[in-house]
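These notes open a run of structures that come right after.
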Structure P
Amino acid sequence: MMDLAGNRRFAEALLDRLLTRHLRNVELYLDAVGDYIDVIQMGGDMGTQNGPQIRPACITRFATADKALWGRIHQLRPEVAVFLHSCGGIYELLHGIIDAGIDVLNPVQFTAKGMEPERLKREFGSQICFWGGGCDTQKVLPTGHRKRCTNIPDR
């Protein structure tokens, strides 16, 4: 990410090479799995607890490569949903992510800035599927005790 600001020519050349490789690999992968696929997962944690890792204005170059890759998947297999795993507060990026071709977002880290489930459903629910994220993995899950959970029986 530092190279996007400090060595843009290198960063863009690297992104171009990665895109070329990813496009070829996704074609090989989709050919290999045939009709036995409904969803293909992409990863790329773009957020922190307080918002995107980099300014939305700086993400344009990433978005261009993602759009090319995700678009190629839809072109090769229109019935396959493109699933993006990205933690954090990525509300500010959602319009671009959806425009680039994402069908599914996982998780919905509702404790991060801007990721209120009601708001996301209202604004984007007709455009993408929100998959998972209903558990607070940063506070409740690591520190909670099963006695506090009323739906888990004692043994």
Structure Q
Amino acid sequence: MKDSKRVTAIVGSYRRGGIIDRVIDELLESAKEEGAETRKIYLIQQRIEFCENCRACTQQEGRERGKCPIADDMTMILDEIQASDAIILGSPMNFGTVTAVMKMFMERLVCFAYWPWGMNAPKIRNKARPKKAVVVASSAAPSVVARLSSRMIG
């Protein structure tokens, strides 16, 4: 298809076939039915190292994301996200927030910021918002408890 879209799902769940995985499958299937090319990336199957807060990726000015010196699978994941028209992020709530693997992924997104040493706060490199996004979250806690104990589920 000449106008096909690309949708990438990032799964931060530890369980394949669980609630998050099944909801993401439904979303991806709907996207396929509309002609989209889809891909699902399980974070637990990728080698993602901890951010070392060296901020090397934030030092160069410009619209393009910074380059992280850590050699792992994050570069591939970020390339896939940037090549996508829409992104699905999914994670269950563990102890009031997203899973640890999703947090590691999120911390490594700092490469999209310009934050040279001496600047008090980071600036987003590219303020254009051309991508659509869906966030999928779940909690084993009853909805009232989940809403009161976390800002993750609203």
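Bear in mind these aren't lab numbers, they're just calculated from the coordinates by the rules spelled out. Here the structure is a predicted model, which is why all the values come from computation and not from measurement. Cβ atoms are built from the backbone, for glycine too; each structure is taken alone.
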Original post:
If you work out relative contact order in percent (Cα under 8 Å, 6 or more apart) for P, Q, which one comes out largest?
Top reply: Q
Subject >> Which of P, Q yields 1.9 [distance in nm of label points 7 Å out along Cα→Cβ at positions 99 and 131, calculated] >> reply: Q
Subject >> Label whose coordinates, when FRET efficiency 1/(1 + (r/R0)^6) of positions 83 and 123 (r between Cβ atoms, R0 = 25 Å, to 0.05) is calculated, return 0.80 (choices P, Q) >> reply: P
Original post:
Can you say which of P, Q returns -7500 when helix-only ellipticity at 222 nm (-39500 (n - 2.57) for each DSSP H run of 4 or more, over all residues; to 500) is computed?
Top reply: Q
Original post:
Out of P, Q, which structure matches 135 when volume of the Cα convex hull per residue in Å³ is calculated?
Top reply: Q
**OP:** Check the numbers for FRET efficiency 1/(1 + (r/R0)^6) of positions 75 and 107 (r between Cβ atoms, R0 = 30 Å, to 0.05) across P, Q and tell me which is largest.
**Re:** Q
